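Read through the structures below before going on.
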Structure I
């Protein structure tokens, strides 16, 4: 049996935590830009170690399973073919994205005093799921987009077949990451797997996408002929957005919360953060609808007007541009109100248990979602 000397996932995470002094830095009340830069820089380097050129994710994730390792090829005969899928995965994962969901993982974890190394692993997991959804969204059978995050979409570089497989592999990699964190207690890992699967699966993001696809051919005129009121259409649209976007935002912040013992035991806090996430998700999508009209491709990194071209049901097409902007403001105020409730909850508890400076980042991210240009 072949013996493999490999670096475990936890060792890689610990090396990044040490290099960037994450435990100390994240305990400080950094400005939002510094916080986001620290999260994105450290996470991208962690991604490089796990999935980048020269990495060996099989040995890192399965380092304790000698049977699996024994089946890995020792020679480079098929290295290019073995590497192609990894390259396609890494191409979309390691990009100039906003890293909003990983930042929320860190905020949830910092709030409940989780370990930085556990948050780094969970942050990569949720970004894997988010990236897989983007790869599949861009396919010709879905949104048929050529650009994403300022560069060619995955299927334009690697082909449709490899793009589909890259998305599939990123989704399963997310759960491999969570279940391979050997330093985290089993009940924490189980809660994380459950909340991510719930947010990404047939009740969450995938159902939202299905509802979106099934409504692709329904125009405003069709709704009028079917006797569907604007209110009923708006309800369907909100269900799409809750599931396509908000559920994974909920999963993101709760992945951080569930990385700590305190987080598992504080259901009321988790519930309040979930309500905040639902509201932020809806706010995020209303802003996306507005950017499809008011944005520009250089800033958004994707074609402007694609929703109109594809006859998609959006808040703008349903209510008009002005009313959509009013709804954006209303949802922003609602989202901020949930943060006030979280502050009140913590004030009535032992504040020493929580790191409240993370709530300032939550407020600023809420504001960023409304003001963003991409």
Structure II
């Protein structure tokens, strides 16, 4: 007799002793994600405004490269925190959404495709950022000079990063039977597994092994290799053998923006490397650990906040503009307050000077009349 998913929930799952954990529930993932989104949104608006308005004229080309990468970072943060917040079952290689798109009825499969697309663009944008720094140096022998070559180069990188989309074409069609089959991997998941439309990416162990042990590391090493190559060219032609035809001020700005790009890439990667390490440990020990998995998702969502704070503090022009924007207004208000106090004190003094003669005149006029005839 073949058991249905409803029968499994009523008969088998009722025997499971799954302790309740707020962090393992969908509320423990959704509510903190919305809080992170509310904080990051203000930083995102401020960062985009400063990139558009406060980038030096000499670095106008760099502005678009920086804005391109930050746009995809912002989109990933919007998807992860609000639109398509992923509740991931690592052992099942699937999950469901707890964001706005799921509330509107959009299947999680299409949410995942959108997320993977944004992730591929974000990965390509870091290569685009460092390639732009490298190609802006006239002495660089490896710089890409023609626009058509640059389009082909970055298109090939994007195609390599987008090779992960193949797994969505291999997803099983019957979700109920697939959900029932994957319960053999973990008979007692959280109750959300039975109450939500869980999307299982694949049940093919060979395909999953190919992604985990070959395609994933290859994409990571390929992107890292391109970034390191362009960074090495920039370091050599900007710090070791700088051009004598470029002004000192322009080279200074190029160095500052390159250092900013390094910090912008390195510091936020902590919020990606740490969850990746957590997921690798969970996967290696074959543990469900749903609360830890949700925690890993929340740490990834902090990535855009780290990117925004890095851009606002590391880049010299944006940092000065931000200080001028906030502390300049504060000092201006302090000056206005001091001026108003001085004006009030002067007005009080002037009023006192005018009142004193009037008081004396009134005092003289009010003296009693003394009759001396007696």
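Only the coordinates and a few stated rules stand behind these numbers; no lab work does. Computed from a predicted structure; not experimentally measured. Cβ atoms are built from the backbone, for glycine too; each structure is taken alone.
Can you rank I, II by distance in nm of label points 7 Å out along Cα→Cβ at positions 61 and 93 and just name the one with the largest value?
If we compare distance in nm of label points 7 Å out along Cα→Cβ at positions 61 and 93 over I, II, the biggest value is for II.
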Worksheet entry | relative contact order in percent (Cα under 8 Å, 6 or more apart) from the coordinates reads 24; which among I, II | II
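Can you say which of I, II returns 2.8 when distance in nm of label points 7 Å out along Cα→Cβ at positions 157 and 325 is computed?
Source structure for this number: II.
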Worksheet entry | Given 1.01 for Cα Rg over 2.2 N^0.38 Å, calculated: source structure among I, II | I
Discussion item. One of I, II was used to compute mean count of other Cβ atoms within 10 Å over residues 149-156, and the result was 18.9. Which label is that?
Written reply: I
